[in-house]
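Next up: some structures, all given as structure tokens.
All of the numbers you see were taken from the coordinates with simple rules; none came from a lab. As the structure is a computational prediction, the values presented were derived from the model and not from experiment. Cβ atoms are built from the backbone, for glycine too; each structure is taken alone.
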Structure I
Amino acid sequence: MPTNGSSKPLLFLLTGFPGLEYLHPWIAASISLMYFVAICGNGTVLAIIQAELSLHKPMYLFFAMLAVTDLCLAATSLPTMLRLFWLGFRAVSFGACATQMFFIHSLSCVESGILLAMAFDRFVAISNPLRYSLILTGSRIAKTGLLMLFRGVLFVLPTPLLLRRLRYCRANALSHSFCVHQDMMKLACSDRRVNIIYGLFAVLSTFGIDALLILLSYLVIMKTVLNIASGEERLRALDTCVSHLCAVLIFYIPLIGLTIIHRFGEHASPMVHILMGFTYVLIPPMLNPIVYSIKITQIRQRILKRLHSSTAMCPC
């Protein structure tokens, strides 16, 4: 319940599917299955990239970073979801909620940065293939990953502090089964302008710039590809970008949808908020390894090779 005039509520209440509580065990089983697919998929890709020296190249190293980020994002949102749907525990403390919010937003920022780095990788590979290995060295890739991690922490770190300074005296039920800044902020009854302004600044400075640079990189890629004489070579060049474009859409469409819902969807059905939230935290970690495993021949072949070896060794 809220604590009148206090700087923070004692508890936040997570929201499942109102009116469908009798289905929560089945929903929990579905969520667990999706997390299992995400963990197995990303774990398998990481193991193959780590084991195969031929995959220690920029494109695959960036994909490995994406897989690690997706695994961390899945692990961050999993505890509150399972507590709610398996055990029926809605209550979460302010500290735990703010911590989860910090990791969800910072990891999302890291993932956006990695997608930008992958767009630059495709840009260099197509626009300047002769200098590809000279530009994207191992040390530069590692520095890029550390820079994206530092950026995510730097921009998201003030948000728990800004939430802590607010007074909460409204009903403290969140819109999702996990914690995000917009959802926690709207429950405050004190002036939220600083939170709103900083949140907008952080989003534009990270996701906004990343999306713009990804778009610009693909405009240059398209211009380069159109200058290739052979139609077959054009298709081959564009085919290397398909998996990355799918990952960009899988990530940004739920992110934009969740932002719009929180900004303009005050009168929307609670079910819309809930489903958009699930899409935001569950779909990218689950689909990214599937898309890359299907589209990238080298990874697909090695997965099939491992499966064939395992089957051949089975004594059944």
Structure II
Amino acid sequence: MIEDIQGMNFSHTKFIFVGFPETYKYRHLFSFPLFLSYFIILACNSTLIYVIRITDSLHSPMYMLVAGLCVVDMVVATTIVPNMLLSFIFDLNEISLAGCLTQMFFTHFLSSVESTILLAMAVDRYVAICYPLRYAEIINVSMFFKLLVFTVIRSGSMMLTLVGLAGSLSFCGLNIIRHCYCDHMALVSLACGSTAKNDAMGLAVIVCFVGIDISVIIYSYIKILTAVLRAAVGENRWKAFHTCGTHLIVMSCFYFVGSVTFLSHNLNIPIPTDVNTFLGVMYIVFPASINPIIYGVRTKEIRKGILNMFRKRRVSKVFSVRISSINV
């Protein structure tokens, strides 16, 4: 009885990541594809931001949202990937409770911000295509300010509550987190007391960011597709269907994987630890890697801006070489 009381009074302040227990001895091999993915995320997203910044024709609301999406993708990947690389390469896989909660907040907060940006992009395209004459009236600086306030209040309040509830728990059992980063349910599953409030808050997050956001996004794209198919003919119809379909597939993967990793504990879904960890990593890495292609390179205006950037650099290089030869 005394030992039980002492156990309940004790709470771990440090935790150890063991993300892939079934293949843990091969963890060093994971570092190369992870590093390559991180490099692609930083290179592609930063290039896209630079192109949008230097190209005047891309200074419109839609491309500002794309740039914001790139920033969020880089920051959220930086929140978890460097620590994962240190863990895989140098076995530095220990984290304090405060560090874990901080990483948890930023990971989930930035993911929720990404959801809001995807929602705003869908609404922007809906207004531009279905109400073109009212676009400038609806999509303006005031709308962006309201979106910023909405994002901070919704994402900030919900994620602070989520992290606050996790921080109030006692961890008197194992201190091994079966994940590569401090995911909410991966930490909560280690608690030795009741986690009913945490489970309820996790469901509330899913309902808010998946149930609401994905419903509005799908509705917007259906309206966009309907309007475009009515006006377009032949090849243009296929192009519109392909573009909208690609966007919806990528978004669905983002929301589906996020929902599975978030709800696997709440709904007692029997997912192997290695699979759940892989899905959790892909939830962060995959969208950040693919978004610059889906919303960047495949967009005609941005592709044109990228080509112009390389042409200007080539002309500048040739010009500098000629000046140098003349001086010689």
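For which of the structures I, II does the calculation of distance in nm of label points 7 Å out along Cα→Cβ at positions 139 and 291 return 1.7?
II
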query = One of I, II was used to calculate Rg and Dmax of the Cα atoms in Å, giving 23.1, 91; which?
reply = II
